[in-house]
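Quick heads-up: structures coming right below.
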Structure P
Amino acid sequence: MDAWIGLMSGTSMDGIDAVLVSFADQRVRIHGHHSAPYPDTIRQRLVNLSQNHGTPDELGELDHCVGALFAEAVTELLEKSGLAASQVRAVGSHGQTIRHRPDGGTPFSLQIGDPTLITERTGITTVADFRRRDLAAGGQGAPLVPAFHKAFFSDRGEDRCILNLGGIANLSHLPADSSRPVTGFDTGPANALLDAWCRHNTGQAFDMDGTWANEGKVNQPLLSDMLSDAYFQRPPPKSTGTEKFNLDWVQTLLARHSDVAEADVQRTLLELTAITIAQQLPQQPGTTVFACGGGANNPVLMRELQRACSPCKLTTTNHIGLDPQWVEPAAFAWLASQTLQGRPGNLSEVTGAEGSRILGAIYQA
């Protein structure tokens with residue numbers, strides 16, 4: 001078995017997903033998986049740092065701490081899977097995004113989680129820092145997963161969209177006609193605002209099954225104000241993160257709307273996610289949308305997405321052979337394999353880069 005490990009911690013900053021995979025015959029095979037939540041103190045420090053509340057010492061300490069936690073996740077995955085480190089070709093680590101600023105005169109995207117610690121503590125070659133080469137080539141540095149979606153989920157029988165519902169939602173459009181380009185971009189918030197508002201008001205990390213949102217009602221004036229944000233009308237290539245869509249963004253808007261009940265805000269944020277995704281779907285009859293990421297487990301969000309996205313059919317990536325939770329870490333395992341084989345990992349038509357590029361830095365075991 002040609003085994004690879006993918007590591008992912010997204011904009012929700014809730015923990016690490018690790019997956020053991022192989023790639024053969026145009027299929028992704030999962031041989032093991034493991035999830036490790038961040039300790040509460042680490043998570044809060046990461047959130048604070050991502051909102052510019054930190055020092056160089058804090059950045060350096062968290063880079064080390066997160067790298068050590070990533071290495072621990074790999075070790076635990078190997079123990080669960082009964083595989084030796086020597087049997088794994090490489091680890092592909094996305095890292096933990098702290099800041100994503102792809103626009104302007106000095107574009108950058110910062111991911112922490114020291115990959116040298118992963119290599120040293122696991123004995124496995126690690127590939128990391130995937131975004132920067134695309135940024136250097138004039139791209140957004142994100143999303144990078146559409147190349148993986150294209151490789152494994154395209155189908156000549158139907159137009160497909162792969163919809164990742166992480167902290168931020170990103171969309172890949174895979175036309176049935178292979179002569180048409182794949183497109184992809186971040187549509188805006190998925191779980192980031194829902195989680196932030198829930199945590200701020202209830203102390204819970206997220207709204208389990210969308211129960212709290214389901215108790216509220218959409219506040220139309222607030223929703224209209226949210227939808228007026230210029231990001232939603234901006235054409236791709238585009239990408240975003242929690243440096244824009246965060247609790248401060250919500251509270252700034254709420255200052256213009258008095259007496260909105262807390263549950264109504266939660267329901268309105270869920271509606272914002274559903275509508276902004278639906279409005280940015282390609283207008284192609286017969287398209288099937290396959291959801292993945294944590295939001296695919298929220299039945300209220302999925303219900304409202306199905307309503308908003310009609311007549312498109314909405315389902316999950318389970319129906320095309322990959323559990324929604326493991327799509328993104330599997331993608332970074334595949335990106336590591338592309339790097340070590342000297343093959344491009346980006347789609348320039350998605351990111352806006354000047355061309356295809358081999359992504360990532362290799363930390364040899």
Structure Q
Amino acid sequence: MIETRANSEREPVPGRTAELSSNESPVGPPPSVVDRLLALQHTLHRYPRGASALLRGEIATHWNVRPECLVLTNGVDEAIDLLTSLTDRVWCTVPGFDAFWTRPETNGLPTTRLPLGEDGQPTVGPDRVGPHGVAFVARPNNPTGTVVSGEWLDALPARVDLVCVDETYVDFSEERGYLPRLGEWDNLCVFRSLSKALGLAGLRLGVLAAPPLLAARLRERQRFYSADAVSLHLAAAAITDDAYLERHRSQVIRGRQRLVDLLGASGLFVEVLHTQTNFVIARCSDPAEAVRVERLLAERGVHVLECSLLGYPGRLRISVGTEEETALLGGLLVELTRQGSPAPPALE
């Protein structure tokens with residue numbers, strides 16, 4: 001597959017930099033993970049025998065699900081590949097995470113993109129989805145930061161073979177997730193990432209929760225040891241670190257509001273959107289302006305994401321960073337405003 005995501009290797013920029021394009025944790029990994037990493041240093045010559053079962057047990061206890069319902073995956077990408085191996089077509093919402101359509105299309109599966117309106121809700125009814133196939137719905141959605149209505153989503157299991165609710169950002173949301181409803185439908189699964197809320201993006205580890213028979217079918221289709229020993233053991237240490245999760249969540253919520261205020265006061269953007277995630281969306285006057293602002297910030301060492309590849313042209317997705325990173329971004333926005341005319345006022 002041709003790599004289309006913007007988080008590729010970049011040339012280093014001298015001086016201070018801020019990586020605000022990837023929605024990573026601004027507080028670093030949990031201290032418990034660092035301690036576990038040091039303890040692993042003398043065991044790396046061993047295969048991860050038993051580590052997967054250990055992690056599934058920790059997650060099952062903490063999330064109140066059965067261990068046999070869990071499939072550990074190499075990020076959401078492997079989860080997509082596993083689920084699409086059981087069906088013949090894909091449905092997904094756009095704007096959205098590009099892997100929901102690029103990975104199935106690369107594997108030759110017909111994919112239908114369901115448009116979201118400006119309010120983040122589907123512009124077509126659930127009766128337009130299916131019959132058959134797998135439907136991917138991120139809730140909250142990346143990149144809009146909005147939450148698809150439960151009423152619309154609840155109608156999908158009757159329309160398609162499989163429904164996957166991606167809850168990568170649910171820990172930053174005010175909405176209740178679908179994990180407690182696992183088993184309500186025999187074709188519903190829920191994906192949760194360990195990369196965002198638990199600060200473990202470097203591990204590329206996720207969890208797919210599904211009814212036991214479906215989970216067993218998916219595990220049978222996995223590669224041999226698809227997750228490595230380090231990732232499995234470190235995730236087992238992080239999953240029960242509630243203090244870290246609460247500290248991270250609180251910092252993101254505070255930083256999100258500060259970021260909204262800063263972007264709105266800059267005068268560079270037509271609109272700044274509140275989200276239920278760990279990023280903020282800023283809309284420029286047109287797609288070309290969004291590309292220009294992304295480039296000018298990158299030249300100065302601050303990386304944000306222009307969202308055309310995610311089906312959201314003209315917008316910048318900006319992660320909540322540290323106070324230092326936010327201050328650096330704020331200074332550069334002032335500089336850019338002085339160099340060019342501010343954005344026109346938003347239309348009523």
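If log10 I(q)/I(0) by the Debye sum over Cα atoms at q = 0.24, 0.29, 0.30, 0.32 Å⁻¹, for residues 205-252 alone comes out at -1.11, -1.13, -1.13, -1.14 when worked out from the coordinates, which of P, Q was used?
On the way: P: -1.11, -1.13, -1.13, -1.14; Q: -0.95, -1.06, -1.08, -1.12.
Computing log10 I(q)/I(0) by the Debye sum over Cα atoms at q = 0.24, 0.29, 0.30, 0.32 Å⁻¹, for residues 205-252 alone on every structure in P, Q gives -1.11, -1.13, -1.13, -1.14 only for P.
Suppose distance in nm of label points 7 Å out along Cα→Cβ at positions 29 and 269 works out to 3.1; of P, Q, which structure was it derived from?
Values: P: 4.2; Q: 3.1.
Of the options listed, only Q reproduces it.
Given structures P, Q, which gives the highest value for Rg/Rh (Cα atoms, Kirkwood Rh)? Walk me through the intermediate numbers first.
On the way: P: 0.95; Q: 0.97.
If we compare Rg/Rh (Cα atoms, Kirkwood Rh) over P, Q, the biggest value is for Q.
Rg and Dmax of the Cα atoms in Å, for residues 189-284 alone was computed and gave 13.2, 41; which structure, P, Q, did it come from? Could the numbers behind the result be given before it?
On the way: P: 13.2, 41; Q: 18.1, 54.
The read-out was computed on structure P.
Compute FRET efficiency 1/(1 + (r/R0)^6) of positions 61 and 197 (r between Cβ atoms, R0 = 35 Å, to 0.05) for each of P, Q and report the one that scores greatest. Please report the intermediate quantities before stating the final value.
Numbers: P: 0.75; Q: 1.00.
Largest value of FRET efficiency 1/(1 + (r/R0)^6) of positions 61 and 197 (r between Cβ atoms, R0 = 35 Å, to 0.05): Q.
Bear in mind that the values in this text are calculations on the coordinates, not laboratory data. Just so it is clear, the model here is predicted, and its values are computed rather than measured. Cβ atoms are built from the backbone, for glycine too; each structure is taken alone.
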